[in-house]
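Below you'll find the structures, each written out as structure tokens.
What follows draws every value from the coordinates through simple rules; no lab data is involved. Since the structure is predicted, the reported quantities are computational estimates derived from the model, not experimental observations. Cβ atoms are built from the backbone, for glycine too; each structure is taken alone.
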Structure I
Amino acid sequence: MKLVFNALIKFTVGLILVGVLLFLPAGSLGFLNAWLFIVLLFAPMLVLGIVLLIKSPGLLEKRLGVKEKENTQKGVVAASGLLFVAGFAVAGLDYRFGWSEVPTWVVITASAILLISYALYAEVMRENAYLSRTVELQKDQTVVDTGLYGIVRHPMYAVTLWLFLSIPLVLGSWWSLLCFLPYIAVIVIRIHNEEKVLENGLDGYMEYKKRVKYRILPFVW
């Protein structure tokens with residue numbers, strides 16, 4: 001029950017916070033792209049949370065943890081938070097003042113990418129029971145090298161990049177996209193730091209790096 005309560009609190013707080021960040025700058029509840037985004041994000045999140053609660057409560061508990069131990073990662077989390085606040089606020093202002101004209105087909109495509117990314121996000125969690133929202137080594141942790149982990153070393157970050165970069169387009173704002181683009185650099189910093197932690201403490205990770213050469217994008221990086 002404690003896990004259920006914690007999950008519901010964080011879900012509710014997240015929903016309210018996103019709503020405030022979008023609708024307050026927009027000055028209207030008629031911001032339809034914001035409603036679309038909220039449904040696309042929070043409906044799958046609720047379903048995934050229920051599935052994890054039933055099938056893997058331990059993984060759900062780890063995904064709810066947000067306290068980083070690494071100083072670099074604390075900075076990454078702070079930077080991510082600022083980018084999201086700015087991105088949502090700018091999208092709301094964009095709606096209010098009509099700065100952007102994003103074609104409907106772009107919004108639909110971005111919505112599809114967001115949903116596909118979330119489905120892949122769930123698949124990554126199915127493949128890796130050690131996934132945590134913080135960078136840390138866990139007891140008895142082993143290298144996962146099957147499925148998406150056999151293609152890139154950090155499929156979770158690859159998927160979240162597609163997911164997060166689709167958000168401003170779902171919201172119908174080119175200016176918001178500019179706010180989200182620096183998230184790419186944030187992810188790169190997080191990956192470099194995380195790999196140092198894994199190299200120093202996870203048996204077999206160096207051999208895994210030799211087998212799977214690319215971090216988030218095959219043939220590129």
Structure II
Amino acid sequence: MGAKLFGQALLKFGCGLVLVAALLFLPAWTLDYWQAWLLLGILFIPMFLAGLVLMAKKPELLRKRLQAREEEMEQKLVIALSGLMFLAAFVLAGLDHRFGWFPLPAWVSWTAAALFLLAYALYAEVLRENSYLSRTIEVQEGQKVIDTGLYGVVRHPMYMSTLLLFLSMPLVLGSLISFAVMLVYLPIIGLRMRNEEQVLEQGLEGYRDYKKKVRYKVIPYIW
């Protein structure tokens with residue numbers, strides 16, 4: 001299974017890299033787009049290293065995240081909307097660079113890159129804390145409520161990290177219009193969390209009590 005899993009991971013990684021690069025550089029119609037190169041670097045180099053770590057230490061978690069498919073219609077809608085959001089955000093960032101609609105200073109890109117890497121570190125910590133993480137909404141056999149670490153601060157630390165990741169991406173690219181598109185992630189993530197918590201309340205023992213203990217979903221004292 002190791003060689004097959006590694007091949008699947010490598011194929012998805014390569015396809016993702018090519019797709020994102022195409023969505024950025026083709027609309028920009030130039031390779032002279034340093035913010036796009038910066039995003040590709042901070043996005044895919046840590047992703048590749050994280051994949052190697054999961055392959056070595058948690059191959060089952062890597063397999064679940066590669067092969068998972070949503071079954072619920074509501075979550076299929078969330079995935080479709082997220083895909084459209086990314087498509088629009090990347091293409092508009094490339095066009096923004098090409099035509100100079102709303103240029104942002106370089107320091108914004110570098111600051112956003114630092115925030116992006118911080119969000120990656122938070123995401124890695126969530127993976128370390130929760131071995132039940134899956135890309136689909138489900139209750140797994142033997143699953144237990146985790147209420148320590150980041151899970152003692154917010155109920156959905158994975159979405160906390162992805163929110164920071166996604167909102168920092170367009171700023172790395174230096175595109176204000178792309179950032180406006182990425183704000184659509186807020187209602188999308190809200191829809192996903194609502195459905196996820198319904199599933200967990202019904203199928204995961206102790207989750208209702210956990211909700212009373214940890215009040216905030218994504219951002220402490222705010223949301």
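Quick notes on this structure:
- Answer label among I, II for the case where distance in nm of label points 7 Å out along Cα→Cβ at positions 178 and 210, calculated from the coordinates, equals 4.7: I
- Ranking I, II by distance in nm of label points 7 Å out along Cα→Cβ at positions 122 and 154, the structure that comes out highest: I
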